[in-house]
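Peer 1: Take a look at these structures.
Only the coordinates and a few stated rules stand behind these numbers; no lab work does. This is a predicted model, so every value here is computed, not measured. Cβ atoms are built from the backbone, for glycine too; each structure is taken alone.
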Structure 1
Amino acid sequence: MSLIVQKFGGTSVASVAHIENVARRILTSRKEGHDVVVVVSAMGDDTDKLVALAEEVDFRDCRAQREMDVLLASGEQVTIALLSMMLMKLGCKAKSFTGTQARIQTDAVHTRARILNIDIASLKVQIDQGIIPVVAGFQGRDSEDNITTLGRGGSDTTAVALAAILEVDECQIYTDVEGVFTTDPRVVEGACRLDVITFEEMLELASQGSRILHSRAVEFASKYQVPLRVLSSFKDGPGTLITNEGQSMEQPLISGIAFTRDEAKLTILGVKDIPGIASAILGPISEANIMVDMIVQNVADDMSTDFTFTVRREDYDQALKILENIAQKIGAKEVKGNNKIAKLSMVGVGMRSHAGVASKMFRVLADESINIQMISTSEIKISVVINEKYLELAARALHSAFDLSGASLDEPTTTD
């Protein structure tokens, strides 16, 4: 008998009817001979509602991050109780576990804690007794028994962490889509599901805007070699297996296109090109807890430099004010900003062994009269910043040019 972890996201448990559907899927897995550990998120948009309540209190002025974790963790507690009740109603033994009861130990960084350890002894006792543990995702406890939450994508991370320490056969992530697609099917009609994708590719896609899995969970799975499968809660199908690069016989040139509209660009012009100038610019930005993504620095003949970087759009106004203050201190000529940009990324391990991907990408965009404002590359990724209004056109054009409508990998083939 194999052991699997099944994680169900908020859309999968959005109502009692949805929860019954999830329970029946779990029971099907049991009938197929699997022991199951279940991880769930809060119902639907319950977490957003809790955040909205906290905003009404204006909790940020109170430095009440500990209480915010107590509030947010209540969402998953509702789901684990209801799902356990439903499983029991359908004739199966089940027991709910909060993060604390599941002994998920984290650091003490409230609202974005990291898992340090999980004591699985209690869960293993339940499994051995034929009981299905239903564990609250997204939460844990610190060394002083304070409730902590893991931040965005935390339920995925909980599922993968449990799968790693339990040494399961597979960790299944159930969502409202049928797997990982070559790009967002709501934008590109010809987007198709991938049978297999590598950890490395999925990590790039997740970090560049794909919302199927959170990058932290993929990184965790890659580190501990946990086989991941993305499946639909609402349709039967094989989903997408996320695995090692070496397990697939042949990799496509491009596996997927990810994009995000949550981008803004800032430029400080006419800065002296001297050691430490980048630190002087980005230091105050970092101290304000603003994440910087792409960075470009251009040096002119007069040894001055223009320094451009991107941030999340929600941080744009704050970052612009900080940069204007920095400009006055270091004698920069001007500060410019643009919060109407988007980032588009092409990802594929096939780039390692094929030349000309970047030039073809740039040519396709040029043919559509789309100007590239910034470029960033890695071994398996090319990202560009473009005007937001051209994003969907760019995604469709590149998807067609690289023939991704027919891109589907076979199940992995391994040899002993």
Structure 2
Amino acid sequence: MNIKPLAFRMRPRTINEIIGQEHLVGEDKIIHRMVKAKQLSSMILYGPPGIGKTSIANAIAGSTQFAFRTLNAVTNNKKDMEVVAAEAKMSGKVILLLDEVHRLDKAKQDFLLPYLENGMITLIGATTSNPYHAINPAIRSRCQIFELKPLEVEEIKMALKVAITDEERGLGKKTIEITDEALTHFATSSGGDVRSSLNALELAVLSTEPSDSGTILITLSAAEECMQNKSMAHDKDGDAHYDVLSGFQKSIRGSDVNAALHYLGRLIEAGDMVSITRRLLVIAYEDIGLASPQAGQRTLSAIESAERLGFPEARIPLANAVIELCLSPKSNSAIMAIDRALSDIRAGISGEVPDHLKDAHYKGAKELGRGIDYKYPHDYENGWVKQQYLPNKLKKKTYYEPKMNGKFEQALSTVYKRLQQ
């Protein structure tokens, strides 16, 4: 007999049974209000795996009593959608949960759009990808977009306790005792994924011999065997990857050593040497910049050492670099200066190179007025002479605005201001 997994059996049947996602399904929150009023609009639910996207869709259907069908944008074809559409015509409305909605091809999309427009099909799209990046605007514009969050530890513990005591769908017909340490391990090692916690609990129960009295005791040891630390969700092409990198750089920019080391640890656990080293070099020149230019060279040295060592030892020079960059003075003057220059160029504000700066190393250049009146700085005291270098359109333009963070840029600033006079 095919017995469905515990996580499947424990899916909420109504909106009131959902655990977590209070910002969406709590009393007076948007999805709860839609269900209560029986005025559903198409929506896209996105977030990491195992946090309740399908559960919310099931609960919405159970709370509204509308027909509910599930399809996958990859594995189901247009004919499957035609069956759902025919049912919608017969019944007046069908809720369609479309998993991996970001993979919907044009033919399926074009078929669905009229049914979304007339309300015969209410689409609940589920995806782990940011819909603003991954979903076609034609679908996205017809849907409300709701982001789901990983469940908190206490919420996962609640789901586990419900599953242990539920006699109809859960494990309540068995006599189960679970230690606090085991319950905590199931909840904390899942990374917010309640499905993974429930399935690990079920494995622990089914693989543990009952005592003479028939009690199944789930200890920390059993929990650790059945729920090993979940591999951190870190798709190198996904949103989580870029969110971690963003948190990493912003923590260093903000001089928060502990936060930066945390994000470095996540990237190390993901084995993502390339992203770490590239981002560290960017930070050294974008955020520390001229306030401590030697930090760039030391970062490069740490990167070369890390690449030669490989993981796990690579974590040591990488940590050295992160701590130094966090605690270095910060200056973004260089990136701001080049971006201002590029902004003018891209806006078409440039102009000709002044004649006295143009190439004069060819016959006839003088007749064209090239290089005449150019002043050779080395012929002047201190190797400097005042003359125009920018095109006429830009001759009053200032791109570099020095920061006073760090002795090096303070010295540069003194020279710069003197030359600007």
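Peer 1: When Rg/Rh (Cα atoms, Kirkwood Rh), for residues 211-322 alone is calculated, the result is 1.20; to which of the structures 1, 2 does this value belong? Each step should come with its number before you reach the end.
Peer 2: Values: 1: 1.14; 2: 1.20.
Only one of 1, 2 returns 1.20 for Rg/Rh (Cα atoms, Kirkwood Rh), for residues 211-322 alone, namely 2.
Peer 1: When helix-only ellipticity at 222 nm (-39500 (n - 2.57) for each DSSP H run of 4 or more, over all residues; to 500) is computed for each of 1, 2, which one produces -14500? Spell out each step's value before the answer.
Peer 2: Values: 1: -10500; 2: -14500.
Going through each structure in turn, the value belongs to 2.
Peer 1: On relative contact order in percent (Cα under 8 Å, 6 or more apart), which of the structures labelled 1, 2 is highest?
Peer 2: Details: 1: 14; 2: 11.
By relative contact order in percent (Cα under 8 Å, 6 or more apart), the leading structure of 1, 2 is 1.
Peer 1: Among the shown structures 1, 2, from which was the value 19, 36, 29, 13, 3, 0 of P(r) over Cα pairs in 20 Å bins from 0, in percent calculated? Present the calculation step by step, with values, prior to reporting the outcome.
Peer 2: Numbers: 1: 24, 52, 22, 1; 2: 19, 36, 29, 13, 3, 0.
Structure 2 accounts for this read-out.
Peer 1: Taking distance in nm of label points 7 Å out along Cα→Cβ at positions 35 and 91 as the criterion, which structure among 1, 2 has the greatest value? Each step should come with its number before you reach the end.
Peer 2: Values: 1: 2.3; 2: 1.7.
With respect to distance in nm of label points 7 Å out along Cα→Cβ at positions 35 and 91, the highest-scoring structure among 1, 2 is 1.
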